[in-house]
1. Using distance in nm of label points 7 Å out along Cα→Cβ at positions 21 and 117 for the comparison, can you identify which of P, Q gives the largest number?
2. Assign the value 54, calculated as percent of Cα pairs over 21 Å apart, to the correct structure from P, Q.
3. 22 is what came out when relative contact order in percent (Cα under 8 Å, 6 or more apart) was calculated for one structure; which of P, Q is it?
4. Out of P, Q, choose the structure whose coordinates give helix-only ellipticity at 222 nm (-39500 (n - 2.57) for each DSSP H run of 4 or more, over all residues; to 500) equal to -10000 when calculated.
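Any read-out appearing in this document is the output of simple, stated calculations on the displayed coordinates, not a laboratory observation. Everything numeric here is computed off the predicted structure, so don't read it as measured data. Cβ atoms are built from the backbone, for glycine too; each structure is taken alone.
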Structure P
Amino acid sequence: MLDYSFWEIASGFGSLSFWVGASLICLILFFTVPKKSRKYFIWFIFLVLPSIIIANGITQVVKFMLQAPRPCEGLPSCPSGYSMPSGHATVAFAAMTVLGLHYKKRKYLIHSLIFAQIVGISRIVLGVHTIPDVLVGSFIGMFVGFLVQKAYEMHYKDFVKVVKKV
């Protein structure tokens with residue numbers, strides 16, 4: 001049986017590969033479901049995927065510029081790469097911000113940000129990031145998520161036209 005702690009599982013929801021995989025599944029389903037049902041996958045393809053890719057790109061540039069060592073450096077289970085900012089926190093906050101903002105009710109935004117906070121806390125508990133790493137990552141993720149959501153709202157009619165043609 002797999003022996004993962006709650007914090008290791010929570011941390012997985014901040015993985016770029018998790019969100020890219022989920023986006024690819026939505027993209028495949030988009031082309032296999034009837035046209036009436038495609039609207040349920042649009043938000044994931046046009047909101048989540050761009051926000052996580054942009055947020056992760058920014059994070060990688062900042063990591064390269066700062067080159068901050070991880071708090072667990074030298075320990076056997078320490079991930080490779082730099083620490084500041086937390087990529088998992090960035091990706092989780094980017095995805096959860098666009099999802100929370102997409103559904104216009106405040107409770108969805110609050111729930112999604114709490115979920116993202118659990119991912120950020122998991123990185124601290126697992127000892128691979130510090131609090132500032134997670135805070136900077138969460139700020140980048142929320143900022144990118146907000147911008148992607150606003151861009152989506154500004155061009156929503158264009159997205160609908162494209163989807164109806166497919």
Structure Q
Amino acid sequence: MPWRTLRQIIRVGIATEPAPPAAPWPADAAAPAHEIAAQLRAVLGRAVAIRAVDAGSCNGCELEMHALTNPYYNIEGLGIRFVASPRHADLLLVTGPVAANMAAALRRTYEAVPAPKRVVAVGGCACDGGVFGESYTSLGRIANVIPVDVEVPGCPPEPSAILRGILQALSR
């Protein structure tokens with residue numbers, strides 16, 4: 001059996017097409033992340049804990065938020081980390097329109113964050129309700145339920161825009 005497979009591999013050869021040539025990474029692509037990182041270090045001088053809350057989003061914004069933890073943006077290296085408890089958080093990062101079922105949980109989460117409370121609404125749905133708007137199942141934008149300090153528009157916003165929003169909220 002293994003000999004027949006080996007003969008077929010030799011007879012057919014490489015059946016895949018070659019990988020496309022790698023596009024050169026733009027030299028200035030990392031500049032926004034590094035500039036924001038320098039500003040964050042200047043503003044913070046310490047670590048920041050973020051509690052992410054999905055109030056009813058499609059998860060597009062969460063994917064971009066998770067991209068902040070990859071080696072390219074490396075927010076953990078900047079001293080910014082996501083935490084599981086709002087009691088340990090310095091900042092709330094909220095995505096999506098507020099589903100009616102999530103309104104009470106969002107309020108309780110906001111109340112559990114120690115002062116000074118900072119809230120960043122991430123994505124078009126969090127900023128203005130998006131395509132969902134206000135209805136019997138959706139309360140619309142985050143500001144309809146809790147106070148918002150900074151809005152980061154986009155569907156979904158780029159990770160660097162989210163990082164700028166975090167910086168803006170922390171520098172207030």
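1. On the way: P: 2.8; Q: 5.6.
Between P, Q, the highest calculated value is found for Q.
2. Among P, Q, the structure yielding 54 for percent of Cα pairs over 21 Å apart is Q.
3. On the way: P: 28; Q: 22.
Structure of origin is Q.
4. Derived from Q, not from the others.
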